[in-house]
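Got some structures for you, see below.
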Structure P
Amino acid sequence: MAQQENIENLTADENEIVVLDNDGPTVFLMKVAEIQLEEVSLGKLAQQKGTSSHVKELGKMMEQDHSKSLLEVKALAQAKAVSIPSTVTDDSKDAYEKLNGKTGNDFDKDYSAMMVRHHEDAIDLFEKASSESEDAEVRAWATQKLPGLKTHLDHAKACKEECDKLD
């Protein structure tokens, strides 16, 4: 829906064709909003269903840090007149439901492994934006967020190692 709003904002003339660049700042901001929404949702779930303290702590960190980042990306998108998602995507809902079906250490292992994958992917996305984005503000914000994402990845890896020991 956000992508459609962005296209409508760009097309005042119905005969005009708009192509959103997959690597452009608009798509980056949309992807980042999706990431933040998903990490907040999954972080809350980890705090509810996690059985180990390190999983609950990881979930709390994800909820808090990604909530803050969501506010930042909303402000940046608003300043750029970019519409971003305000609810989780269907893929995020599917990931949530799949994880919600797990219990005990199976939940803990799957959540921590998911956080490792998600943060590796996010770091790739942010590194690309920090070096290649045409928008200086987007480039600066992506660069600023990288250390926190790398810290999240380190915590997720440590959490995964602890969960894997319990087999």
Structure Q
Amino acid sequence: MKNEKKYDKAILAAGCFWGVEDLLKNYEGIIDTRVGYTGGKTPNPTYEQVCYGFTGHAEAIELIYDKEKITYEQILKIFFDIHDFTQINRQGVDIGEQYRSSIFYINEEQKQIAENIISFLKKKGYDVATKLEKAKEFWQAEDYHQKYYEKTGKKSYCHYKRNIFKDE
């Protein structure tokens, strides 16, 4: 990467990683995305292992973003807008710990920003189920999962865009 101080990383889980990636990848300032697994105990898990639910991993997305074009706070607001963060271990028809809503913070600044947004949502009356977890190793998913909807032409079935923060 050219100017590495200009870029930062975010790791988020909001259900099926295909839909999360599809909705986030085209925002201005998002430089790159990759889907994978994190938050669990099994090293270098496969999709099948994660689906069985014994690894403790969540399906997640790792974003590289340009801090001069989009902030971590803006990314988190989009994250909360594209999934049902009130559901525990599920998104729509996808059920299991691997589909949990989690923010994997990389540093204390990210943790504080996430806590502030969660607090804001709770004050608005939302029952936020999103977990804050210290980032662990991110294991990239198999190639066929990367940019899945772009490759297949299919559409997301459990993610949609809301505007929770529009009146803020």
Across P, Q, volume of the Cα convex hull per residue in Å³ reaches its greatest value in structure Q
Check the numbers for mean count of other Cβ atoms within 10 Å over residues 41-48 across P, Q and tell me which is largest. P
With relative contact order in percent (Cα under 8 Å, 6 or more apart) computed for every candidate in P, Q, 32 is reproduced by structure Q
Given a value of -7500 for helix-only ellipticity at 222 nm (-39500 (n - 2.57) for each DSSP H run of 4 or more, over all residues; to 500), point me to the structure among P, Q it was derived from. Q
Test item: distance in nm of label points 7 Å out along Cα→Cβ at positions 33 and 113 calculated as 3.2, pick one of P, Q: P
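Throughout, read-outs are computed from the coordinates displayed, never taken from laboratory work. The shown structure was predicted, so the numbers you read here are calculated from the model rather than taken from an experiment. Cβ atoms are built from the backbone, for glycine too; each structure is taken alone.
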